[in-house]
Structure 1
Amino acid sequence: MNCFNMLKKYLAACLVGLAVSTTAIANDRFSVFYIGHSLMSDIPAMTRTLVESDRGSRFSLRQQEIPGAPLRWQWEAKDRNDQFEPHFGGRYDIHLSQGQFDTLVLTDSVPRGGPGMEAETVDYLGRIADFARQHRPEIRIYYYSTWHFLTSGTPNNSPYDKDAPNRNLKWRERIDADAKMWERIVNKVNAARPGAPPIKIIPGGTVLAALSDAIDDGQLTEWKSIRDLFSDDIHTNHYGKYAVALAHYAVLTGKSPVGLTSNLKDLWGRPYWNHKTWDGKIYPPMHPDTVKKMQEIVANTISTQPR
């Protein structure tokens, strides 16, 4: 009888745990505003697919995307009265002032580095954060750290990358050096606002660096080099974007990306795989083993980050 009662209690506890887990998933609602440029393109849509692959989760978004724009230029969009595509686009001052978004993700332009440019990022990251918190004090804010040109540290590096102190470092080495810069920037903004919820980092560049190491070590045999995840010297292709979206998912939700779908849709419901892109390229879906390994690498990378 005692064993039977213990079994009943155990099963009841399992059912309660299942109910709590299901409720937690069903109550996952994200309303995210993005401020960025082309290194953020497609990331919001992919992240939405990943989040909504969790049963009951919902992910709504708007984005202010200006190609190549620094945060200073993004901040000044209200002064220029910039207009954005109406369905998923929107200007930050109009939408954040309504207090309807619970999350803000933003990124600055690259090339970036040196005291002057770091100070500019600190300034405008702080301005936008203050504006968002003015209208919704508890809003969660994330700085999405990116990467520089694959040609960094070579004679073929971008002519725009001429002032940053780390410009002579090769791409992989520079990712690690730049990670310290992004940390300094975010730490300064947070330190100037004691008591406010800290801004956290979504380490996009660090995730790509980890994948680069894995490719070089032969762990991702579908690709020969990190260039296979890029469409040019700076922009990721659909494979690279998927990796970055996994990082966004992991940081925003606090969950492991292992086991997530790779069947992604854009904002209009069109598939990313086997579908012609704006520049005429077609990307076949990744092998399931590649997807699983990529997810594991991203999960491990995020779990070892300081924030």
Structure 2
Amino acid sequence: MSNLIAQFETDVSEIKQFWQSDRQKHLKRPYSAEKVAAMRSSVHIDYVSSVQGNKLWQLLNKHRKEGTPLLTFGCVDPATASQMSRAGIEAVYVSGGVSALQVADEIGRDHADYPSDTVPKVVARLFKSQLFHDRRQKSYYLGRSPAEQAEIPIYDYLLPMVADGDMGFGSVTAIMKQTKMFAEAGTAMVHYDDLAIGLKKFTEKVGRTVVPLSEYLRRLTAARFQLDVLGSEMLLMSRVDCYHAEFITSVVDTRDHKYVRGATVAGVEPFIRAMNRALERGEDAAEARSRWLQQAKVMTFPEAVKQVATAEDTCTKRAHKQL
């Protein structure tokens, strides 16, 4: 029992020290180092995702200092990954949408309706191929004479991979499990978005629905907590669709209020009712939605206030009555 306590105290000390590093000290965690240490296994595991994560971190900072973008494109097969290295590409992106179209057992559109382990498995396969090409290059190079070695180009086959985690495929525990799969696969960075689970339909490019900020923060916190428990330095990206979203599942979070638009015309038909009626008549959904938006004159609450109140009477009863 004393050994467990000693290990726990050591883990807590190491975690706190790690959180003070340049890469971590700016992060705000709603949990303690003690909570993380209590969840750790007694066996320490070094994840290759830490190596790749640090590599990507250095690469991103290099481009930031130079004021240049880090350009890449989607890849789900080993042949393409190896050619990306030879072409001078510095990173690999593993897309969930492309995985759904090319790798998933049930091919489908970009709706994030494939199994949660689909993209982690693609990353694991790509990383194994990267290791193979790295070993092959080293073996071939060392087997040549110094004169021949001078003529052989050397490529970086171990490109860091950025993976698509979509919405996390469920509750916070589901996100934690998927994050663990990504870390074990050799992922350098994973991104989770703020879209509502089950409502993603990127192929149609319409109807993007996001969740409240509080729910999105729970997703990111779950992923970060899992990485802390694992001791992995895999990067976590916040990828948001709120800039292009049309709907939100709830307005329970007051931080979302100033961005949410609503109808400002009294007596206008509710949106859902108007859409259902239009579809029953066989009308085009996009046209019906556009027509309703014009009729309802949607705007945010601050925008609505400016329409009916001056700076002097913004908070008066007259302004509130008109609203």
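A short reminder: the numbers here are calculations on the coordinates, not readings from a lab. It should be emphasised that the depicted structure is a prediction, and the values quoted were computed from it without experimental measurement. Cβ atoms are built from the backbone, for glycine too; each structure is taken alone.
Values computed for the structure shown
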| item | result |
| --- | --- |
| Per mean count of other Cβ atoms within 10 Å over residues 59-66, the highest-valued of structures 1, 2 | 1 |
| For -0.47, -0.62 (log10 I(q)/I(0) by the Debye sum over Cα atoms at q = 0.10, 0.12 Å⁻¹, for residues 99-258 alone, calculated) the corresponding structure among 1, 2 | 2 |
| Among 1, 2, structure where volume of the Cα convex hull per residue in Å³ as derived comes to 166 | 1 |
| Structures 1, 2, by FRET efficiency 1/(1 + (r/R0)^6) of positions 35 and 75 (r between Cβ atoms, R0 = 35 Å, to 0.05): label with the highest value | 1 |
